[in-house]
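Next come the structures, one after another.
Bear in mind these aren't lab numbers, they're just calculated from the coordinates by the rules spelled out. None of the values given here were measured: they were computed from a predicted structure. Cβ atoms are built from the backbone, for glycine too; each structure is taken alone.
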Structure 1
Amino acid sequence: MTNILPTTKNKLAIVTGGSSGIGRELAVFLAKNGWNVAINYAGNAAGAAEVVQEIEKLGQQGFSLRCDVGLSEDVNQFISAVEDKFNKAPDLLVNNAGCQTWSPFLELDEDCWDKVIRTNLKGCFLLSQSVSKLMVKYKVKGAIVNIGSGCNKVPFPNLVDYTASKGGIEMLTRSTAIELGKYNIRVNCVAPGAIEIERTKIEDPNYAKTWSKAAPINRVGYPEDIYNAVEFLGGEKSSFITGQTLWVDGGAFTMPNWPTEYRDSED
């Protein structure tokens, strides 16, 4: 049996949407674990600069560039700049950039639909294609991790555009995994459930209490749960895994929504 020794030394990750939120913390998490990291930003140049600074303080190389993930010219320019900076192809692409709107279906604005699909699904397609070409060029055994959602499995009201985009990402993951396998490029999806972050604490003080009831393990997720899943799927420990969706949801989207008295029954 081949002895696989996982290592991230001198490996390069691209994290889209890395100037704030989950993407920012994921970029720093990867740097702490030995990755060099490149990020893009849409408008938060100051935030991106801070992330690069944090990465470099950890002894890793960092890079940022403005890039609209829904615009092919921007994406190709960004990936070309990453190649020039690091003189190699990325070992890992994390398609994290995304947005969402809340609206009843009958009131959903076409512009909102276009924005969400463009950012979430088209952006994932454009980045995956551009990075894959570079991986093939450099013969890198690379990994792509797309960030999905519990909406991949369970539709949510008032999130029709977001649900459609995330469902599309799951099928894009599976389709590209089939085509890119011959190039030793793996493609997987991380689908988070209820994750408690600073924003959710502010918007709903009862968020953790409410959503923990939906999971068999009786807790919400934390950002670190996502980071660990991404690094696992992006590293050599998952070298025989591709085309899969990893549900980081505490089992919430596996358990039927039965009445509590039946769900908790031991009879």
Structure 2
Amino acid sequence: MKQTVVVSLVQFTASETDKELNVTRCLEYLDEAAEQGADLVVLPEMWTGFGYSTPTRYQEIAEPVPGPVTDRLAERAARHGMYVVGSLYAGLPDGSHANLAPLIGPDGALLGSYTKTHLFDAPDRVDIPPGMKESDKVVAGDELAVFDTRFGSLGISVCSDLRFPEVYRVMTLRGAKIIVCASAFLSPRLDHWEFFLRARAAENQVFVVASGQVGTEPVTGTGFVGRSMAVDPWGTVLATAPDVEGVTTTRLDLDLIPEMRRRYPLLDQRRPDLYGDIVRR
């Protein structure tokens, strides 16, 4: 099993009006990541378009998975022999929509997908024009996702899932060694972004790799934190993207996980008998 993993984090501002531009740019970013030796590429949340410029824009952006966009990602992933993950609006067979993160393997196969489980509902936040209620647009998923890869088990989360430590703990207990967070984390909460990522990595002794949209989406005026980041099991930041669009690449040494857990066996010291209120309340 591969013990060193090269991860590329793609950070950009998705166009609200030109889905094809977003797809083309991401394919180019995959090419750039391949030049940097990427085994895994993490795209942001809603990378085909943010979907908040009109009440129905997300429906216009959405498409089935698998579908034309994921087919193009699959071709590029197979060309470069890389895993690719990021979230987009997906149309579901029953006519509803989801914020869905497909995982494409290095042979171009769709290995599975994760539907965001913790939707971002903040209709009264005055710094988000005009407030936001994700549950008005998409349905929440009801399963957490961990997938087998050639470098071990990979967990997937999307944006506001990050605020719920239970999500990351469950994926860790299911064997995840790397947990992805595809995000469009809203500014000005850079402080939350960084300490949540570092906490999730340190408390579970896993790698957390997170990619986000950056800058300000001009149609809606929505601002994003950016600062795509890779964090090791110590909670140490391995790489942080600057406040511009582009690809940030770093290397993960998976041997650090068993070393950390041998020195500090936190997972073995848990007391599940004391934690019942977490699921009962």
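Some points to look at:
- Winner on relative contact order in percent (Cα under 8 Å, 6 or more apart) once structures 1, 2 are ranked, highest first: 2
- Read-out FRET efficiency 1/(1 + (r/R0)^6) of positions 37 and 157 (r between Cβ atoms, R0 = 25 Å, to 0.05), computed value 0.10, structure in 1, 2: 1
- Of the structures 1, 2, the one that -12500 was derived from, the read-out being helix-only ellipticity at 222 nm (-39500 (n - 2.57) for each DSSP H run of 4 or more, over all residues; to 500): 1
- Test item: mean count of other Cβ atoms within 10 Å over residues 109-116 calculated as 19.4, pick one of 1, 2: 2
- At a computed 3.9 (distance in nm of label points 7 Å out along Cα→Cβ at positions 53 and 245), which of 1, 2: 1
- Test item: Rg and Dmax of the Cα atoms in Å, for residues 85-204 alone calculated as 16.0, 49, pick one of 1, 2: 1
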